[in-house]
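Please treat every number below as a calculation from the coordinates, not as lab data. Just so it is clear, the structure is predicted and the values come from calculations on it, not from any experiment. Cβ atoms are built from the backbone, for glycine too; each structure is taken alone.
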Structure I
Amino acid sequence: MNSLEFFIYKYSISNGANIDLSSIPMMLRRKLSPVGKIAMHTMLNCYSGGEPELVYASRYGELERMLKLINQQKEENEISPAGFSFSVHNSTVGLFSLINKIHSGYNSIAACKNTLSNALLVSVMARKEVLFCYAESVDRYESCSVLLGVEPKKEALKVVCTDNSQNLEENSFFDFLEGKVDYYACPIYVLRRADG
């Protein structure tokens, strides 16, 4: 992989504390699961308007809703259509695009332990403005969203992506965003600040 440069314009990280969804109508807000709420919160914090491409990543998606539907099927021999419609993996990003009237495409990605790194790579390789969101709901609730693109903007963080030929140990993308570590490494690639 040759080096690839891109810019991070905004990011938002949350562990579920102080979630603000006041800009979403109450009826729609009530349809969100806990993981949907935290993901929606971070996406709203990064969204600057316009038509960015959307990439949503979650290893388990709407796991709680899916388990509820399985139990409902088992106990009642039927499932709720409304419950099913919000149990699909892309329900949160779909609702986000509807609320904000975004007509560009979106991807919803689940790739086991490589979910974050693969979805982030899809976002960077789009070579346009992308709103990327990663959300998890097993063992903990957490989400990060990143607005990124290829055009330089004032106060944007310039990032260089290279292959991980040095076999650097995997670390936290959240820590990289917050400046706690100098690089983010996954099995395929490494991200570094262009000035560091």
Structure II
Amino acid sequence: MAQTHDHEIVSIYPFTDAEVDTMLNKSSECVLMWATKDGWPVGVTHAFVWHEGKIWITFAEHRHRAAAIKRDNRVSVNVSSCGYPLNIAADPSLPRGAITFKGYGEFKDDDATKKFFYTALSRKLNPDNKQGEEFFYNLLNSPLRTILIVTPVKKIMYNGATAGKHMAGTISESELGERLEGDVQRMNRARAAKGLPPR
């Protein structure tokens, strides 16, 4: 099959819902992004849990990000296959690439939520290590810690495996995703401004 890949068009490489679940359940870290009061975008790497379609993160309530997100709860979270732990990173069946979620953050501080989340995060980061799980749970269980739950409203996806097959000409056009607005209208406006033909 002839190579048809166009490096300017990337929205055609989405993940399936199953691949999204796999990446978020297997990846051990994410980058949480928010805006400061003066408009600066900032991001910090966190361990996280993916539960019921939401991203759960924790940090101390006195961090600047807590005040910033309470002021404006629009956030983004990036998860990458580079976050797979070393013991599974080489597994070829795992999804490759990255997803950025736009969403809204909500803080929870009740005891039931803390117990659920601290247990889930401790188990995720210490599989088959009960002693490590208990140590990490106790580390998390501090009075200043808060929990941020991000409800996604949009996904920006790049499926590296699909892109690789497309570049190699080993995938059919029917297996690709739909070109989104950025790769149709916006790209062609940019091309037209440079005197290039549309694609």
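If Cα extents along the principal axes in Å, for residues 107-178 alone computes to 37, 29, 24, which of I, II did it come from? Here the read-out was taken from I. Given a value of 2.0 for distance in nm of label points 7 Å out along Cα→Cβ at positions 27 and 43, point me to the structure among I, II it was derived from. Answer for the origin of the read-out: I. Looking at distance in nm of label points 7 Å out along Cα→Cβ at positions 171 and 187 for structures I, II, the greatest value goes to I.
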